[in-house]
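Once you scroll down, you'll see the structures, which are given as C-alpha cells.
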Structure I
Amino acid sequence: MLAVETQDLGRSYEPDGKGEPVRALNGVNLQIEVGTVQGLLGPNGAGKTTLTKILSTALLPSEGSARILGHDVVRETAKVRSRIGVVLGGDRGLYRRLSARHNLEYWAALYHVHPEESKRRIPELLERVGLTEQADRRVDTFSRGMKQRLHLARGLIADASVLLLDEPTIGMDPVAAREFRELIKELRRAGKSILLTTHDMEEAEAVCDSVALIDKGRLLAIETPERLARLVATIERIDFTSRDDSLLGRVRALEGIVAVSTLQAEREYRIELAHEAALPHVLGFLVGAGVTSIRTSRPSLAEVYLHVIGNRGLKV
C-alpha cells in the first residue's frame, strides 16, 4: 500500500467567478511510499498548496483521484482525516484567543485522542517545538515563527501516519528550522510518511528521499536530489584556481568542454563537461599545466530548480 497516490489529478477554477477556467493542477500522478519523505518544489502558483488541500480533503478535485493509505479522499473522507496530520501556513487553524496548550487540547479532542494520552502528548509536543515556556500564552501574542511551530505541534497531535506539511518552516528562525529538519528525520525513522512543500532547497536536500518539481500545475520531474542533479550535468563539474590567464583559452579548446566560467572567488573557474569520458583528459591537462587546486562537484538542488523551472522568482 502507498502512503499517497494520485492518478491524473486535476483542479480547475474560475477567477472571480468569471473568465476562462484556470488549471491549478493538471494530470498529476504522484506516489509516495510508506515511511518516506517526498519533497514538492515549485514557484508561487505552481499548485503545491492546491495539491496539499486536495489530499487533506479541504478541496475537491475537478478530475482524477487521490488516495491516502488506500482510502479515496472524496469517497472516504472520514477515514482519510483520521490518518493525516496537516500543517498549513498562516493563522488559519489556530484560535488566537486561546493559549498554545488550549489550542492543542482542542485539536486533540477533535481527533478523539484519549484524555490521558492527550495529557502526556501535549507537553512533549510543546517541548519538541520549543514552546514550553509559552504554553499558556495567548496565540495572538505569538510571532509568526512561534505560530508556525504551534501549527507543527497541532499537525502531530494525533500521531498521524501521513503528514502533509505545506511550507512548515516559513517564518522560523535558522535555529528552529534546523531543529525542524531533525524532527523530520525522527518522524521518518518512526515510520511516518511525509509530503513536504518548501522553497528551501537546503531543507529539501537534507530531509527528502525524493523531490518532485511542479510548475503550472504539472509535475516536471520526480527523482532523488542526486538524480535530479544528473538531469542538469551528466558528470561532475571541475572547479580550479589558476593565475595563468592564458590557461583558460587552452582549456576551452579541449575536447568535451561545454563551457568555462568565472566564479565569484578570485582566479577561480568552473569547467562544464559534455560527457564522462572527458573527465580524466581534462584533469590530466590541468595537472600537467601546474594547477594544484582542483575539485569536482555536482549541481545543487537550487541549480537544478533554476535550470528546470527557470528563474521566475515570485512570478506566477
Structure II
Amino acid sequence: MVATVGGTTGFGPPSWTTAGRPGSPVNGQLGWNSTLGQLESWTGSQWQQITSLLYNVSYLAVAGGGGGGTIYGGGGGAGGLLAGTSSVNSGTVYTITVGAGGAGVSSAPANSGTNSVFTGIATAIGGGAGGCFNTNAAVAGGSGGGQSGYQFGSIAAGTSGQGYAGGAGATYGAGGGGGASGVGGNGTSLNGGTGGAGASSSISGSAVTYAGGGGGGAYTGTGGAGGAGGGGTGQTYSVGSAGNGTANTGGGGGGASNGTPTGSGGSGIVIISYAGAQRGTGGTVTSSGGNTIHTFTSSGTYTA
C-alpha cells in the first residue's frame, strides 16, 4: 500500500507485534515488528530480522610491548593503545592481527613489539625496545623504550594518541618504558625507573588495565617496578631476573643489568563490542551488559 507520513509519500508495510505475527505467513512476507523495532520477513521456517548492512562497533586494539634492554638496560615501552568506535559492513571479513611482544635478549639490540591491526579501522603501534648499555639507543614506538643506564642516545618518543615516551637513564640506573597513560620514570644513580602507567578499559565487560611500561634495570640499587597494565619489573645486577610483560596486555618487558635475558614484551589484544545480540563471528564471543564482545588474543578474522 502507499502511505503518506509527515508530508512525504513512501511504502508502508503492514505492522504487528511479536505476539501478533501472522498465523499462516507466506514465504517472503514482509512486515514491521513494533516489539523489536525492526523489519522482518518469513523465510519459510522462521521470522528473520532485516537489519542495516552497516552497524557500529566499539574497539580496543593494543599492540605488543617492547622488550627490555640489557646491561643497565631500559624498560620496554608498552604497545600502543587505540580505542574508539567505527561502522562495519555486514558480511565483510576484517583481518585481525594481534601483535607479538618483543623477545627478551642476552645481548644488544633489544626487540620492539609488533603492531596490532583491525584492518581498515585501527593500527596500534608496537612498543619500543629498551636501550642497551653503550650500544643501542632506546627505540620509539607505541610507547617509547626507556633509556639505558649509561644515557646512550636520546629519549624515545611514544606515538601521539597511543602512548608516552620512555624515561631517562642515569649512571647505572635505566629509565622505565613509557605506558599508555604516562611517561616512563627516570632512572636515578644505581636505581631503575618505573614503567609508565597503562590505561583502563571496560570493553570486555569489566575494567582491565592494559599497556604498562617495563621497569628499568639497576646496578646495586633497585630495579624499576613495571607500570600498571602488565609491565615487567627491571632487574638489579646479579639479583633475580627481569620480568616479562603480561600476555595480552601489551606490557613492556623489564630491563636487565647483566648478561641474563631481559624481559620480553607482552603480546597485544584486539576486542570488538556492539550492542545487542550476536551479529558477527570471530574470536572468543561473550556477552555483558547487553553487548556482544569478540576478543582476539591471537590473529584471525572478524566477519561482520
Structure III
Amino acid sequence: MADSVQTQKLSSKRNEGQTIGYRVYRSKGGARTPLFLIQGMSAVGTVDWHDLASVLVKDRTVVTLDNRDMHDSGWTIPDDKKSFSLQDMADDVVELAQYLGFTEIDICGHSMGGMIAQTLLVTPNCPVKIRHVILGATCAKAPRSDLGIAVATEMKKQAQSGSSDKRTPAERKRQLTEVFMKYCYDPEWIKQNPGLYERRVQESIGTRRPARTVALQQRAIGKYDVRQKLGSIPTSLPVLVIHGGQDVAVYPAEKDDILKSIKHAKLAECPRMDFGHNWYDYFDLEFWRSTIAAFLDAPQLKL
C-alpha cells in the first residue's frame, strides 16, 4: 500500500529552497532491503513508476521520487539561477534515503535515472550502502538518441510559429508530449495498447514537468561520462541491465559500454528483446515482479 505523496525539504546548505517529492510503498512481505526507483528525463517518478511499484511492493518496500524541480519536487529560486548536475540528483537520492532512515538500499534507474544510479555507484564514500543495481534503458555517457533532436525540433517549431500558431496552449502541449512519448515505445506497441498509451500521454500533460528543468536535465546528460569509472564497481555488487532492441530514445548499443565496463553485469532475459524505451510498460507486470525479485533476492557474491 502506498503513502500519499509527501515532500521533504533538502539540506539548505546544498539546495537553497529545494524540496523533494516522494512516495513510499510499504511492504508486508518481510524485512528486505528497500528499492528506490529513479526515473528519467522529463519523467515524474511518483506517477510514472506507480504501476510497477504497486506490484513490487508485494515483496519489498519501494520508494519513488520526483527528480529535482519536477512535479512535487519544488525549487523556489528563480529559473535563471537554477543549475544542477547528475551528481546533484544522485546526492538527492542519498539524502532522501537518509531522511527515511535507510542505511542500505537497492536502486533501479531508468534512462537518465540509470545515469543517476551509475553516478551513485562511483561516488566515493557514499554514506548509504547500495546492495543491488538495475539499469534500465540507459547509458554510461551522453547517449546516441533520436529523441533529443525530435523534441528540440518541435520546441523550436512552436517557438518560431508564435502568434501564427492557431492551436490552443493545451493542443501545443499535447503535440510536444506526443513527440516525446512516441519515442518511448515502438509503433506496434502503441497500436496494440491505445489505452495505456493515452493514459501515459494524459499523465504527462497533467503533471508539472517544466521545460526549463528538462533543458537543465539535457545539459547535465550532455556532460555525463562514467565509462572510465565503472570498472571500480566491485563484483560483490550485482548489476542487472534491461535494454530493448527497439529503443530509439537511448540506442540499444549504449548498453555495450556498461556490459564491457562492469564485467559481472548481467543482461535481463525477457520474453523477447525487441521492446522499446519504457521497458516497464512491456510484458506483464508480474513478469517484472518475478524478474526483479529473483535478482534482488539472490545471494550476493563475496569479494
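Given a value of 28, 47, 21, 3 for P(r) over Cα pairs in 20 Å bins from 0, in percent, calculated from one of I, II, III, which structure does it belong to? Considering all the candidates, the number was obtained from I. From which structure (I, II, III) was mean count of other Cβ atoms within 10 Å over residues 68-75 calculated, if the value obtained is 44.1? Here the read-out was taken from II.
The numbers here are math on the coordinates, done by the rules we state, and not lab data. The model shown is predicted, which means the values in this text are computed figures rather than measured ones. Cβ atoms are built from the backbone, for glycine too; each structure is taken alone.
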